[in-house]
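Some structures are shown below for you to check.
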Structure I
Amino acid sequence: MRISDARYTRDRLRLDLALRFIQLEARTRTIRVWTGLTDDRIRRLVHSCTTDQGGSDVTRHRGKSPTQTTYFTRSPVLRQEAAILASLCYLLQVVPTGRVADAQRALPGVQRGEALCEAFEIYRRLVPGARIGFEHAVFLVIALARSDELAATLCSDCNGLIVVDRYAVPGRRCACCEASLQGRLPL
């Protein structure tokens, strides 16, 4: 393989990942961080996608990406969905098993980005009407890898994976075990 072939392959992989991120409604900054493409290149790619399809069926979010970890723990439904998404991310090796100090810089890359898209697409198929969007999924991966505010641990009753706030009361049960303990039907 010649050097130019390797560069073409690398660029093609970055563009393909950017297209997947666009379809999953990622912000421009997120696409830039994970693919290494410039903002201008991403905007041209978005424009070519929307004009090729005869209209804009892709929603473009503006503003900053999510940064509040409490989003994932504020309701039993979101805790359960975060646990499902986190499980998929661990299975597909999007989130490393050890703590990553500078996860914001260390994690993004084409290979991990492809696995993240795969995990998110599986999550959307498993959870109809899913409440966690792609930008929140990216943030969940970074937060779990940093392990400073959120952590993945096991339910004390069933040993299922759960996502917990590291600073909250140490109730370490999944939503199903908590509901059965209180005599309610699980979610």
Structure II
Amino acid sequence: MTALRNDGTLDRRVAVAELMRDPGDLLVVTGLGAATYDVGAAGDRPTNFYLWGAMGGAAMIGLGIALAQPTKRVLVITGDGEQLMGMGALATTAAAKAPNLSIAVLDNARFGETGSQLSHTGLGADLAAVAAACGWQNVAIARDMDEVATLRTRLRTESLFAVLSISAEEKIRHLPPRDGAYLADRFRRALGVAE
């Protein structure tokens, strides 16, 4: 049996609350599950775009928004399982070089939405190294809250791929709005592009 590689200790809800502190006009796209629950718990806003069922799509949706809104900062917050499902997105987002896009992966080495089975990051896959190999110029890993606080600034000022090494501890689910049509409409209205 392979030893667990990720021994993260960060409290994911506290770490996400730090990333979301004073968001200003930051556009946030969340992967399904914990990322959505935690961003919603940090404060529901019209410029939060929660994905409830697009497993593996958060980074690409974030890229599309970053390209369509080049004067706005876009932050994708997702989990390791969701990012592993969209591995090709790491190459595509790196190649696009959108200067206003950053991705933060909450890595607990688990597939949290399906029973907390070990994910590939728990078995040796290194998402930060994969992102760098795909062409991401700025890559970071946060293992403590001081590093998360530093990431908060970097994720808003540069194009950065970051991995937060979080604990596998489950949190009570905070469910923000779930209606896809409503979420898309309010997001578009917040951007001033609603028809």
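Only the coordinates and a few stated rules stand behind these numbers; no lab work does. Just so you know, these numbers come straight off a predicted model, no measurement behind them. Cβ atoms are built from the backbone, for glycine too; each structure is taken alone.
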Given a computed value of -11500 for helix-only ellipticity at 222 nm (-39500 (n - 2.57) for each DSSP H run of 4 or more, over all residues; to 500), which structure among I, II does it belong to?
II
If FRET efficiency 1/(1 + (r/R0)^6) of positions 17 and 177 (r between Cβ atoms, R0 = 35 Å, to 0.05) is computed and equals 0.40, the structure in I, II
I
If mean projected area of the Cα convex hull in nm² is computed to be 10.0, which of I, II is the source?
II
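Suppose you compute relative contact order in percent (Cα under 8 Å, 6 or more apart) for every structure in I, II: which one lands on 22?
I
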